[in-house]
Structure formats: C-alpha cells, structure tokens
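Since every read-out is calculated from the coordinates, none of them should be taken as a lab result. In this text the structure is predicted, and so the values were computed from the model without any measurement.
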Structure I
Amino acid sequence: MGKSQGAMDVGTRSHLRELVDPELLVLVGVPLDELADVVAQLAPRDHQRAEPGASTDLVVRSDHLVPGDPPVPVRVHRPRGVGGMRPCVYSIHGGGYIAGSHDDHDPLFERWCPMFGCVGVAVDYRLAPATPYPGPLEDCYAGLVWTWEHADELGVDRDRIGVMGGSAGGGLAAALALLCRDRQGPPLAFQLLECPMLDDRQITPSSRLEDLPVWSRASNAFGWQAHLGELHGTDDVPYTAAPARAVDLSGLPPAFVAVGAVDGFRDEDVDYATRLNQAGVPTELHVYPGGLHGYQLVPGARLTQRAQRITEEWLAQRLER
C-alpha cells in the first residue's frame, strides 16, 4: 500500500490554517456559496467553457436519458477520431450529496479522453434532500447498467469499466462497487476514490475538528442529514449509504484512495483503504500533507499537480489492456 510520507497529524492541532499548504490558502475562509466563483477564477482558460456538454476539438460529447422513473441523465465523452472498443471511466460528481452536476466532469474528460483513449460516462444523479438515499445510488447504478448494456454501441470494452468520484461522488463510487458486488451487477475493473465521503457517524478525530476549510464539520453533518433522511442518527444506516459501515470488503475491485491531511475525511478514508487491503483488495493509499478538502480546485498548486500525476499513473495501469 503506497502512502505519501510526511502527513502531519491534524487530529491534535488547533491551528489548522498553519497546516494547509500555502498555495491552497486561497480556499480557506471562502463560504461555500462563493466557492464556485473562486474556483472559476483559478481554472485554466481552456477549462472555462461557456457551454457545458458541448463537443470540442478533442472530445465528442452526447447526452442520453437512461429509461426509468424518473429517467437518469448521462453524458458520454469520447476522444475525437479514436475508434474501436475503449476502456471506460464511469464518473460520479461530488457536492456533499446536495449539489453538483455531471457538467462538473467536462474538464476532467477533456483531459482524460485524449490522454488515455478512454470513454467517459458521467451520471447526473438526483440530489438530496429532495431525493435521499437510496435514490442517488440507484441512479448511479442504473447509469452503470445502461453503460454496460450499451457498451457495443458506445465503443466500450466491458472488461475495462471502472468507477471514480470525489467527495460525495467518491462515497457513491465506493457504494456502487459494493452494490455491484452484492447484486452481481456489472463487474468493475477499479474504483478511484478521491477524498471520499464514507462515514455518517463523524466519530473519527479528523471528522470532529472545528474550523475545517472548505467542508466543515457542520457542512458534513448537514450533507449526511440530507442524504440519509429519516435514517440519519439511527443504527439502521445501510453500508451502501455509508460505505465505512461495511464489515465485509472482500470481492471488490482494486482501489485508489487519496485524501488531504487537513481534510475531515482523512481518518475514515485511511481506515477504509486499510480495511480494503486487509480484505485482499489491492489498494493504493495517498495522504497529502497540507492538502485540504478540495485541493483539486487549485490546479496550479504543486500539491495538486503532484497528486494528479500520481492518480493518472495509477489510472493508466488500470486502463491498459
């Protein structure tokens, strides 16, 4: 299990700002409702596209509705000019279970589709609190089954379909891997989990820290309350709603778990990766010193660029035949 060295223990430190990588301080103190504007200013110009979902010189995009009640929107991204059966990354956006859209992953696939020659499928699941568990997860499962069933027409190699997500998307990706195992659904080649939101109980030292940047303890509590609805605060929360509650992690696809050391999810993510390895699931873990939740939102930071290189090196191996 790979683990970045030098991760500081923020569980016993009160001055969290001092532990944040200096290049990420631009995110500290920004209210959630203003975060999108700050991120837009930080994004490279080629990621600031006016029309989400529009095809580009590098990627051809198409939107589809997966039949159901209600239908589930998915967006398919394919590298322009590349034929044949390609590996597929099935992506689930973040947003604390209460926000976000599949538009969020347009820039990601603008990079990954040409780089890896892969197909990207992004699902636009329903959000809490209007749709609590299991609605969002069932949307993600429906989109994955649709991708599997339509693999031939999408040009997708069924043996190389993996799932990825960050934050709440990472939690849903982990839950989707569990659901596929238990339902004997589409077999996944991998699960890529970036700062995944896994544990509703908030019992770890990192989850109980006050004044966490970007995604605070209070924000986390609200997100889980919205996602779980009447289940919140009870002992009846299923592990497919909060994957950290899963006892049996055997039979899952190889995993990559990354998290910042100044992230409330740090401890639950480290524990989940450790238990995956103990269950015989090949799992790579990285804890980035100075990384706060959402460090990926600052693309120019050296920490973010290093984390991106490490993630893409691992992903390249998973997507190879």
Structure II
Amino acid sequence: MSSSFFRAVAGVLCMAASAALIAQAPSTSSGQAFPARPLKIIVPISPGGPPDIAGRIIAQRLSEELGQQVVVENRPGAGGTLGAEVAAKSPPDGYTILLGSTGSLAAGPSLYSNAGYDSRKSFAPISMIGIAPFVIVVNSSVPAMSLKEFIELARSKPGEINNGTSGNGLPPHIVSEIFKTMTGLNIVHIPYKSVPASVTALITGDVQLVIEQFAPLQQHIRAGKIRPLAVATAKRYSQLPNVPTAAEAGLPGYEWSAWTGLLAPRGTPPEIIARLNAETVKALAAREVRDILAIQGIEPAGNSPEQFAAFIDVEVEKWSRAVKVSGAKID
C-alpha cells in the first residue's frame, strides 16, 4: 500500500483520539469545555489570616493547571455565613467556588439561624485543603507560666481578664467560650475585625488571652512577646514541640482545630467536581504549596469529595454541640 494511505489512516486515528479527549473533558451547559472563562473563589473572611492565604495559594495553582484565571473574592461578615450564602446561591456551573471552613460551615450556621444555606445540603464538596490546631496564648506580661497558673490567676480576678478573638461567631470565639465553660472562668470577650487585629491587641496588652491558629502567632511567640500555654490537640504539635497539649496542661477533652476546603454550589455537574478535585489534590501534593501551608501552620489534607462530605457531617455535629454547651452568643 502507498505511503499516502498510511498517512491518511494516521490522520484519521489522530482526529479520533482528539475527539475522544474532547469528549472526556468536562463541559458547561453551553457545550464549551470547562473551564471556558475565569473562576472565582469566595473567601468568607477578611484578608490576611491562614485560611485566606491557603485559598490564595490554591487559587494560584488552579489558575496554572486549569489555564484560566482563578480570582479570590473576600466576603467577610456574620461568622463567614454571608460569603457562604452568596456561594450557595450562585449558578452551579463550576465557576463560583467557596473556600469553606470551620467558621462558615460548622460554627457559623449554629450561631446564625438565618444563614440562608444548609452546610450539608447546599454544597457539593470538592476537597479538603488543610487543618490547623488552635493554640492558647497569653501576653508575655501575664504572670502565669502554665495553663494551670493562668486558670488560677483568672479565677482570682473575675471579669478582669480580656479574651480577644477575630470576630463574633468565628471559631476562635466558639473555642474561647468552650474554654470558659470548661474552666468556669469569668473572662470578658472582646471581638475584633480580623485575626491580625486580635493578635495586635494581645501583643499590646489590651487583651491578655487569645486562642488562635499558630500561623499569626508564631513570629510573636519566637520574639517572646506572647507565651503559648497549650495546644488544643490530642498530641503535641510539631511546630511547638515543647508546648504541652491541653490535656497534659490539665484540661483534658479540649481539642479544637480549624480547617478549610473547597466546595461548589449543589447541582454542579459531577464531572466538573471531579476535575476540580483532581487539580486541587494535585496542587496540595506540590512541595512549594505544602511549604507555604506549613508556614501558615496548616497540614495539607487533600481528599475525595465523598471523604470531605463525611468530614463535614462530623464537624457540623461537633460544633453545633459546642455552641449549645458553651452558650456562645453574638455579642
């Protein structure tokens, strides 16, 4: 047979292979391959905190892998529920994604009865991004070198110790209320508008206690401006190996972590969820992404949509109970 025949056959096979690849690619309702335009990740908290930074590094990696710009849009307010509601009510086409978290999906809906969405029914989980423990820290001028000493000090001065948090209804607020409930302490809650603001208040001495994730605390701990008393984990935290767990420090059962993950509005096509999941898990496996998350005190935790959904189920129940037990209210 002539060489032209073989070239023709090869051409047909190449076109068939290309058609197969196109058929496998997720598409939008218009028939265009996904993604055909820029995507948006709604981050329902103020810029600057660990979750926001995690969302931005993932957005950058997704932009590179998807071939479309992925824009981060901060929509803080009402314990993260305002931004989450916007995401829940967005078109289920894969172009609007929520950076869900402990606040917007687990704690917030229990505090805000009119959140406008259901954490388990309004979203299609994509993948968890990471998890980070809370650390109990005090201003360096506080005359307590251990958690036990601090509890004794606060008990001797009811209403005189101030506890700063990054805002009403956010996880630091809830875990602080649980801390007060478990210890029986009378501590004054002072909500700020962001994580940096609450940490600054701790450094200046406007508040004496903060329970927050490690990342915004680490440089100040190293500088000796604030003192860690315990970590709210079952085992010691790798980045603070000399700091006892809450249980070791005399407060067993006090275990709380913050987490983040990506979700799309319920009804988003499963093939688009699968594509976003694959790219997110791939991004979390990259060494540079893991290094950046480690600096933020976040342990990468990419998983399947099904695994993330099961995790959310457990967390919603846990934080719902915490809100009821603590008696936390929006100040």
Structure III
Amino acid sequence: MGARTPDWRPGASLPRLRARAALLAQLREFFAARQVLEVETPIVARCGAVDPHLASMKLAGAAGGYLQTSPEFAMKRLLAAGSGPIFQICKCFREGEQGTRHNPEFTMLEWYRPGFDQVQLMAEVADLCRSVLGLQDIPRIAYRDLFIEQLGINPHTAGAGQLAAAARGRLDVQAAAMGRSQWLDLLMSLVIEPTLVPAAFVYDFPREQAALSRIGSNARGEAVAQRFELYVGGVEVANGYHELTDADELAARFAADARQRELAGLPAMPADQRLLAAQRCGLPPCAGVALGVDRLLMIATGATAIDEVLAFSADRV
C-alpha cells in the first residue's frame, strides 16, 4: 500500500481569505486617516523574549537569533529615534502555542501613540473595533471590580492562600505550589474571562503583572499596573500598556524575569541591550497595544477555530 497523500488544501475558505485581505486594507485605512506611520522591523532578532511566560523560537545555524514574539522592542527603538506615532502588521512566533485560538505563527497588529495614556489608547482601540466589528460603547471595568463582583476578593491585597481557596472552590484544581500571580491568571482565564461578553476592556491590573507597563495608583491608592486588555466574546483580543519609560526600572524588570526563568528551569535569555540603550536615550511618554489580527478575523467572520482563518496553520505547512 502506498504512502498516504498529505492534505495539501488550505484551512481557510476563499471567502475568509478575501475577508482577511479586506481586513488588512481596512486596518491600514484606519491608521492612514490618523496619520500613524506604517513601519516594518525585522522578524529575526538577536535577543528573544526575557518574559518567562513567552517561549521564543531559536534559529539554527551559526548566525543564531530568534523569531520575534512581538515587534515591541524594535518599534520602541524607532520611537526613541523620533518616529512619532507608528503601527505595524507583521508575523510573530511563539513556541508551543497551538489550539483553537493559537497558532505558533500568527499575525499581530501593534501600534504606539506618543503622548497617550491607557485611557486614550482604549478609546482608539474602541474606535477601531467600532469600524471593523461594529461594536458600540465597549464598557471599561477595573480588574479589581471584576474580582470583587464575581469572587468577593480584592486581587490587589489577597494572598496566594485566599486566591487558591477561591480557585479550588470553583475549579477542579490539583496544583498546590503556585504564587499570587499564577492564581490570579488561573481565576481570570477560567472563571472571569468567559463572562466578558459581548465585549469589555479590563484595566488596572495587579502590579506584579505590569510586564513593561507603568505602575500607578487607582482611586483607592492601591498600586496597579497601568495596562488593559480587550475581550470580545470572552476571548482576549488586545493587550495595551501605558508604557514604562524608565530605563533603570526596565533593566530591573529584565533582571527579575531572568531570575524567574532560572527558577523555572527555562533557557537563559540575555536582555536586549539595544532597547536599554534606546530607553536611556529617551523613550517618549507613550501608550502601545498589540492586537491579534487572526482572532479579530475569527470574530468578524464567525469562525470557531483559528485554523479556519489561516491559509495554512502549523499542521498544514
């Protein structure tokens, strides 16, 4: 018996391929009308993501390097060089991310607005969703308020034990040794996210989840990360920051991430010294956001799996 012929056909239908082309054109029109410059940065970077939650794909061969998990670092170097407002639509890559909403290779829309804070950027993301998806008046809900309303817990003050008890009371959870941030992520993703329909912005995250956003205070004086996420149909679509501009704090966060990688047994990842140098030169006050184009297309076309909007997903390449 001969070898089985592999399935060579695309995953996405022709109407969805046309919908992707129309969406890309619409996104470019949106930013052109706002005089935001389209840029293109390399897909291959000398340094991978230090963030322990991201797995970079390393290239083989003498040249080495990594496929980008996001164009963030290169775009911030452009901002420091005086680019003004910029956007990019590009391919990004993350190891081990595959499922109904994930593919190891995916399309990202990322943009930065000098002079904006997270509130102003949320308004612009809402404008884009109104234009592309027809969504009107997307509510904004503080992370704290969601946890208090749905779980009776203040996420900014609750300890790991209190969060673990809340998770075990609602989920079939076997894990024992997890920290505050991990329990918060678990409760957010499995308990709260599915309720965020039809759409909602969640803002002011716990400070330990700041990533590369600024730390500020909410109206109650609690320290919060000045960042937001957009959910549509209970699915995260965008992740935005009031960007950290302090170079010393950036270096400290890179070092903390490196320690977390070591403790987790992950490969060491050197910090991007060019980004640090650019930030010391002067990253302008700004806000930035990354938006998943494939997920946006899934919502726009009613697809239930990411494979349905990709010409060729990882298992069809």
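Any idea which of I, II, III comes out highest on percent of Cα pairs over 15 Å apart, for residues 87-150 alone?
Working: I: 53; II: 65; III: 70.
Top value of percent of Cα pairs over 15 Å apart, for residues 87-150 alone goes to structure III.
Can you tell which of I, II, III yields 28, 23, 19 when semi-axes √(5λ) of the Cα gyration tensor in Å is derived from it? So the calculation was done on I.
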